[in-house]
Structure P
Amino acid sequence: MVQRHLKDSLIPFEKALIKPLSGKIVDIGSGGGFPAIPLAITFQNALFTLIESEKRKCQFLERVIEEMNLQNVAVIHQRVEVLTKAIRNEYDFCTMRAVAHTSICLEYAAAPLKVGGQVLLYKGPSFMKELKESQNALKVLGMKFEQTIEYAYTFNGECFTPNIAIFKKKDQTPDKYPRRSGMAKKRPL
């Protein structure tokens with residue numbers, strides 16, 4: 001777990017490949033808490049909101065937060081498509097790890113971000129292909145691809161080279177995005 005999940009969450013920040021997080025951060029599809037919990041421990045002056053649609057995962061996250069006495073983290077049990085109809089233009093950063101195709105992640109992330117805010121997507125080797133397939137989503141959602149940062153770590157003797165893809169919100173996201181639950185996966189932008 002330490003190598004595969006914890007280190008994967010923190011290596012880009014430990015090696016100063018990405019600037020430190022500050023302000024308000026939303027983590028979408030938080031699951032077991034990666035990367036959000038390690039990042040919240042590391043960047044204690046930032047405020048983290050973890051959005052998760054599965055109740056049992058939310059209960060687990062709340063227990064971890066309580067046991068670790070993390071004062072800078074809140075969990076919201078809700079589908080992101082529903083929540084971001086009300087919470088828009090609030091966050092400085094959005095993180096996601098192992099959630100969905102890049103175009104779907106961008107649709108989920110664009111609305112809650114402030115203009116100038118950044119999306120940090122933890123992606124695997126298929127990212128460049130996904131980026132090509134996400135050009136329409138970038139345009140429609142008011143997003144801009146900035147850079148990808150490749151990093152490496154070893155797990156069970158095997159070397160992994162994931163990426164963090166960084167996007168910036170350059171314009172307001174139209175009110176109709178994200179679309180209702182399931183639409184982003186059914187008909188990607």
Structure Q
Amino acid sequence: MSRNIWVSSDLHLFHSNILNFVDNEGKPQRSFKNVLDMNQHILDSHNSVVKKGDIWYNLGDVLIGGKDEFKTLWPKFNGSKRLIVGNHDDIPFLSKGGFFSKVQMWRRFPEYELILSHVPLHESSIYSSKDISAPLLSVHGHIHTRPSPSRMHYCVCVEQIDYTPVNIEDLAVIARERRKEWREKNS
């Protein structure tokens with residue numbers, strides 16, 4: 001049985017103030033009537049693609065507040081959960097609570113030509129030791145609705161992916177295309 005690998009970032013579960021955040025045009029970043037509605041939408045969108053046997057990389061900022069409620073909600077998310085630590089994550093709580101099978105700062109996937117991190121990585125630090133002809137695609141979160149800093153970056157904040165995790169195979173296609181563009185432009 002093959003397992004799918006999924007990626008998303010910046011759930012901000014139980015973070016009621018995020019409903020007040022606006023984008024550069026003054027529109028709400030998240031249009032939910034309340035935090036419980038937001039949490040349920042994130043859960044439903046997640047489970048619409050991630051199945052029980054799949055692997056899911058969360059690129060950080062899992063929750064802000066609501067730790068007791070989180071303990072009840074979190075097991076409802078499908079997949080073997082792996083955390084790439086974000087700037088708002090309570091690392092002791094998340095790593096010792098049995099919520100994730102792995103907790104890391106970043107994860108390189110040279111076979112998919114990408115690297116996962118919470119923040120967009122500087123291009124000079126995203127080369128593969130096996131292929132230095134072009135940087136890996138920096139798959140990241142952190143910036144919510146703002147654009148990624150370059151074509152060698154791809155944001156998987158829930159606001160930018162319709163709250164639905166992205167399959168790593170789809171990210172690999174994007175990585176190959178963008179690395180090819182980069183080589184052509186820089187050769």
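Nothing in this text is a laboratory measurement; each read-out follows from the coordinates by a stated rule. From a predicted model like this one, the values you see are computed outputs, not experimental measurements. Cβ atoms are built from the backbone, for glycine too; each structure is taken alone.
Taking relative contact order in percent (Cα under 8 Å, 6 or more apart) as the criterion, which structure among P, Q has the greatest value?
Q
Which one of P, Q has distance in nm of label points 7 Å out along Cα→Cβ at positions 29 and 133, as calculated from the coordinates, equal to 3.8?
Matching structure: Q.
Comparing P, Q, where is mean count of other Cβ atoms within 10 Å over residues 5-12 highest?
Q
Of the structures P, Q, report the one carrying the highest value of distance in nm of label points 7 Å out along Cα→Cβ at positions 109 and 157.
P
Tell me which structure, out of P, Q, gives 1.7 once distance in nm of label points 7 Å out along Cα→Cβ at positions 21 and 141 is calculated.
Clearly, the read-out refers to P.
With distance in nm of label points 7 Å out along Cα→Cβ at positions 69 and 165 derived from the coordinates and found to be 2.3, which of P, Q does the value describe?
Among P, Q, the structure yielding 2.3 for distance in nm of label points 7 Å out along Cα→Cβ at positions 69 and 165 is Q.
Output the label of whichever structure in P, Q has the greatest value of distance in nm of label points 7 Å out along Cα→Cβ at positions 53 and 173.
Q
Tell me which of P, Q gives 15.6, 47 when you compute Rg and Dmax of the Cα atoms in Å.
Answer by label: P.
Quick check on the output: 2.1 is distance in nm of label points 7 Å out along Cα→Cβ at positions 13 and 37, derived from one of P, Q. Which one produced it?
Q
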